[in-house]
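These are the structures in question, set out in turn.
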Structure P
Amino acid sequence: MSLIAKGRQKPRVVALGEPKYIDHEYLTSFSEDYKYSVLEALDHEQSRKLLPEDIRQNGPIGAFIVRLGTLPYEPFDESLLGSLVPDCKLIASASAGYNEIDVDWMSREGIYFCNTVDAVAEATADMAMFLVLATLRNTSVAERSARDGMWRDTPGLVPARGPSGLTLGIVGLGAIGKYLAKKAAAFDMKIVYHNRRQLPPDVESNSDVVSVNCPLNASTTNLIGQAEFAAMKDSSFLVNTARGPIIDEAALKTALESGKIARAGLDVLCNEPDVDPYFLQTDQVIVQPHLGGLTDVAFRKAERECFENIRAYFETGKPNSPVNTPPQISK
């Protein structure tokens, strides 16, 4: 049953910053049913000041959109979003991960929180596959060798490892992990996976490459540490496109320095962007600045998923991809 009654005021929807990738025609159509506007704020402090002012001037907000590129606004908690209460029904994020978002607070206030299920999944899997190949081929050292005039005379470049016949262990077989499995199969890699809280020994001991693709939460923080590295094959490879704190970085440094891990491909690290300089300086790490899902196609899909979650809620009473199930609070 639609929650938009005929003759009633359109639900008010506000985006934190201008969506830059969604089709203009789609926004035009959306605005026929919803009172849509943009909160032009650049960071957490500015948003905290401008959001309640916007509500005072323009009225309560029924749904709020958080776009990709959230770092300047974090954390998304009561101090930032408290003025949305008690009228906001739903907060939609264009990101897949949500460790920087206080979902428990939203649940207590009766607010649905939605992430994107599929928008950034394939782009992140692309990054994971790139890092698998980059670690096997030692591409960072190879590029520097060429640029420094050494061509391929730098020790360790020849022969490189090829992916064919190697076993890829995927930790977390959600949407990203499934896309990665399909891509890796095209390179004739064997796939093993695990989707539970504790890693089984076969994923560690049987894998030539381990790729981390699970969400960050209390159960997965430091999921891969000293014991897990010890169980891995000697001179194996590690890829992380999920979240930095899933890996115990001190244990990873030890594994790299001992040769247990030959090389690591890291799109994510702890304390971004002020990361441990070790990972930026060592030749054993191919590093990316958390670019996994940040492609034009992913942005367009992610922004549209936000608006579709809002449409679904106001038209059916339930969004498409709720992370939580808030109690029904009378508002």
Structure Q
Amino acid sequence: MPLKQAQLAVLYLQFFFELIGLGLYTLYILLKKSLLILLPGPLKSVKNEVILVTGGANGIGREICRHIARYETCLTIISWDIDVVGNQNLRNELEALGVKKTMVSTVDVSNQKQVEAAARKIRQEIGDVTILFNNAGIPGDLGEGWTNEPDSVKKVFNVNFLSHCWTIREFLPGMLKRKTGHIVETCSILAFGAAPSGSSYVASKQAMNGYIESIKEDLRNLTDENQVLISLVYPHNTATNLTAGAELQARKYHFLFPQLLPSYVASKILYGVLRNQEHIYVPGYLRLFHSILPILPPETIRKCIDVADIHRVDEL
């Protein structure tokens, strides 16, 4: 019995020192990140990269392509979108900006067979995708969750969640083979909360966020030689045709959650990617909300929503 008690005491002591070590490590990481904010250093190069943007013909995706082209032209930019005209207009614009090689394809990313065929075409005609922007998304039906049409719910999950599974399945193995690459996932700040009349949209974003965080853990368990990066983007309400009305805005304190322009969001996304940031919040202060919300009682969170008079954009 004394031996077991001694072993337990050693275990408790070890746990205590582990906690101290974790605290010191956390302090080190926070200091390191603070120094990187003050002394950020040069942005990484994307020269000669093969970049694929899903949902590239409109909204945030289109602006991501534009910002990339203004930053570097010696690369390949590929857009997948169901908007044929928008895709062609984007291609013309990118070529006018001097982008070395462009490709646009009409792809419904929710359709696994179309994703497989389009990915195969890229590998045959261009090569492996080195940077993937998983950006395509739709809001689905807006209304009480139990009234949403089943087909609409399925479509939202197919586009906002399952499409990420299909694209990662196609392009991550190539990145792992080269031991380098970058996957950028456009999520939503609603991945950490709830929204009235947006249950399908919110649930799809939370599913996607959990899936990607798990994929990151899978990558972490591989060898140290793996240099594939994954960035998660958490924007607030953005003024795009496809997602208008699915996000929230404060009617009373509107300065807290302003409606963002796609160009602004895209610029912050690209900056975060060029800094290899793991989590990109747009605007940046949303990181604070994400940190505070988990420790607040549910009643307090609901009271905050009532005080700020938060509603869907389409209700304002």
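Assign the value 0.05, calculated as FRET efficiency 1/(1 + (r/R0)^6) of positions 156 and 300 (r between Cβ atoms, R0 = 25 Å, to 0.05), to the correct structure from P, Q.
Computing FRET efficiency 1/(1 + (r/R0)^6) of positions 156 and 300 (r between Cβ atoms, R0 = 25 Å, to 0.05) on every structure in P, Q gives 0.05 only for P.
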For -0.55, -0.62, -0.69, -1.03 (log10 I(q)/I(0) by the Debye sum over Cα atoms at q = 0.14, 0.15, 0.16, 0.21 Å⁻¹, for residues 100-187 alone, calculated) the corresponding structure among P, Q: Q
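The value -16000 for helix-only ellipticity at 222 nm (-39500 (n - 2.57) for each DSSP H run of 4 or more, over all residues; to 500) was derived from one model only; which of P, Q is it? Before the final figure, lay out each step's value.
On the way: P: -10500; Q: -16000.
It traces back to Q.
Which of the displayed structures (P, Q) returns the greatest value of distance in nm of label points 7 Å out along Cα→Cβ at positions 28 and 44 on calculation? Write out the running numbers ahead of the final one.
On the way: P: 4.0; Q: 2.2.
Evaluating distance in nm of label points 7 Å out along Cα→Cβ at positions 28 and 44 on every structure, the highest lands on P.
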Structure (P, Q) behind the derived value 16 of relative contact order in percent (Cα under 8 Å, 6 or more apart): Q
When mean count of other Cβ atoms within 10 Å over residues 132-139 is computed for each of P, Q, the largest belongs to: Q
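FYI, it's all coordinate maths here, none of it is from the lab. Because the structure is predicted, anything quoted here is derived from the model rather than measured. Cβ atoms are built from the backbone, for glycine too; each structure is taken alone.
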